[in-house]
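Peer 1: As structure tokens, here come the structures.
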Structure 1
Amino acid sequence: MGILANTTSICQFRVVGDADVRDLITGAGDRLAARGFRSIDHCADELSVGWVQIDDAKESGFEIESSYRRDHYLTFTLRRDQRRLPPALLRAHLEMAEHEFLAANPSLQRVPKQKKEELREAVRCSLLAKTLPSPAIYDVVWDTRSGLVTLASLNPKVVELFETLFKQTFEGLRLVSVHPYARAEKVGGETLASALQQANRSTTDAVLDQIRENGWLGRDFLLWLMFRTMNGSSEYAVNQDGPAPADEPFVAYLNDRLVLLGHGDSGVQKITVAGPQDNFSEVRTALQNGKDIVEAILCFEKAEHAWRLTLKGETFHFAAFKSPAVKLEKDDLTGAGSEKEALFYERMYVLEEGLQLFDSLFAAFLAERLGEGWSAEAGRIGAWLAESEST
């Protein structure tokens, strides 16, 4: 689903680089158009990738500023059209082509290797010309005020493709994933900067190293949250910038589904625990046996509004992120363009509010995890887990 859907999956990046971001933003329309999507409907090309407008996946022109800029947001969509040939179909047609070649050349018992490659390519091109490309679109929102870019996809290949095309489009800039340690730096601020640096287990700034070596952030966060969910401490207060006022109360808890990972004699072991959880007894037993929570459904409630998402603990990607439904009164709007623009602002408001609640929750965890009281808290968590062995 796209970024404007009430449920979507997203990952986020920081924009970094030596180029003047203001100049690149000013000329964003020309840059997006230069890398705009080109249709392959009327040719035999296998793949086409480029930018299109977020409101119209058929339009790759960005001459009008309102088609890609809304206040401090830049909006555009990555479109990828690809023709795919079923291997069985290609194999069947290639066999027919080889049979026809041998029939026309009775002196040969088998098709020469070079000729076989030529036939394969000819058959492939012929089939591609008869196959319609399958389109896929992935929305992008660049908040130029915060420097954060949000992509509506978690597919590793799509993420890699997006990072490459973004770098080619906005020369001098690149994207850095907002992984757990990067998000900890963001929400912890100066107050926790020193303690976080001391806890940093990575010896380089490379993203993969930061994710791998600081996996404790996601694991400890989910374990701490499960403990608080089961021990009546699910109330928190907004402490990060965003749409919700500072100190506004909200509730956060784990629910329904958790994924645990461990390593045993037979290799990696993965356990999924689904359904309403009374006391997380199965999860607690798995934790006692050396497994870690790596994924969980996280719920937020604030006043009458609710958010729900699946948190990927290793990367802090947000899957199936469901926000309060956006409902607009059409009588108050003056046309399709106004309706789409209003929908965008309303959607971004509730999405950013949900992210603000997540950051506030994560900041509350960091304050405890990096503070002097963590040893006592870890002891309470350990004692609670041990109860699973005696019940």
Structure 2
Amino acid sequence: MVVEENYMYSRNLKSVCLVLASACLVFVPMGCKKAPPVTLTAQAAPPAIYAGEPVTVTATPGSVDTKKKTSVVYNWSGTDVTGTGTTATVATTTLAPGTYTVKAEVKEGKPGKEGLKPGQTADATASFTVKPFEPPTISCSASPSTIKPGEGSTITAAGVSPQNRPLTYSYTAVAGTISGSGATASFSSTGAPTGVAGITCNVTDDKGQTATASTSVTILAPYVPPVPHTQALASISYDKDKKRPARADNEAKAILDEIALDMQKQPDAKLVVVGEANAKEQAKTAKEQKAAEKHKHLKVTNLAAERAVNVKDYLVTEKGIDASRISVATGTADDQKVENYLVPAGANFAADVQGTTPVDETMVKAQPRKALKAAHKRAAAKPEAGR
């Protein structure tokens, strides 16, 4: 080896030091290289989690002495961190949302003296984030959505937690009552007014986060059946048979046969037969009544009443209609006819048809239908022949 001026040489030293211009150079003989300092890196995986999910931190050392007599020790620190060797785990269950740091340290050296010399110690940090739980969502529906008063409906709620947190349900209603604590509840409209009853469905996760949704049930107004009313049927005319002005002719029979069919179709309906007389007939009846007040034996002819009674008699005897279903009365119209009224169950004849007077059927008897004698027939035919 050749060196310039101002040098020192020592046989006892393992290295040769050459000093030139106040500088000292150290030469290390072959096979005696100085060990580089220890290095360390750390990484958390996964870098972002929700509380309760696992986090693992891995430390990776560099330039660690691999000699058998060299000891390597790892230390870990941080919130809820547990580590052995090159890995550590973090218990995140109780951690609030935020960013957390885990510190790893490595030391090497002789057993029991690790890290006492320069370059034998290194540390590193790794961070991870605890994300806040997302709040739940909810939807709800009612089935059926339209009900009658007193009926019920099933309310179904569908809550979703993005992180599958446990969910608790509750319900409120602005009217009626609702019960249930799971994903379904029962709504009762008892006591609720008609109209729309609003219902609120609530869901809460185990972190206290809530969500609400609304549905409704329409309560219909109570059904009120229409008030039945008296129906006017076909009327019967009595202006053709002058000899028998209270007798129902064959044309009248056809009308009464149809009326009988109507009554058979509506067994709970009743019939009111109202007889009418023209002014001349009414005057005659009034005159006879006045005379009968003095002479009790005199007969009073009330054609209006007789016409009504004869119609009832035909329906009862010929058509088999129960007599209790037919009432007879007289009206005040200036006409020769009988008006027939069908009275459905629940209808009020007196309110629908006014101005009638019930007939005392003990005083007016039905007249049997008899054919005219020959002389009467000829008399009835003469007006026709003379035309």
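Only the coordinates and a few stated rules stand behind these numbers; no lab work does. The structure presented is a predicted model; accordingly, all values stated were derived computationally and were not measured. Cβ atoms are built from the backbone, for glycine too; each structure is taken alone.
Peer 1: From 1, 2, which structure was volume of the Cα convex hull per residue in Å³ = 353 calculated on?
Peer 2: Structure of origin is 2.
Peer 1: Output the label of whichever structure in 1, 2 has the greatest value of FRET efficiency 1/(1 + (r/R0)^6) of positions 216 and 320 (r between Cβ atoms, R0 = 30 Å, to 0.05).
Peer 2: 1
Peer 1: Oh, and also: Can you say which of 1, 2 returns 5.7 when distance in nm of label points 7 Å out along Cα→Cβ at positions 96 and 240 is computed?
Peer 2: 1
Peer 1: On relative contact order in percent (Cα under 8 Å, 6 or more apart), which of the structures labelled 1, 2 is highest?
Peer 2: 1
Peer 1: One of 1, 2 was used to calculate helix-only ellipticity at 222 nm (-39500 (n - 2.57) for each DSSP H run of 4 or more, over all residues; to 500), giving -5000; which?
Peer 2: The structure behind it is 2.
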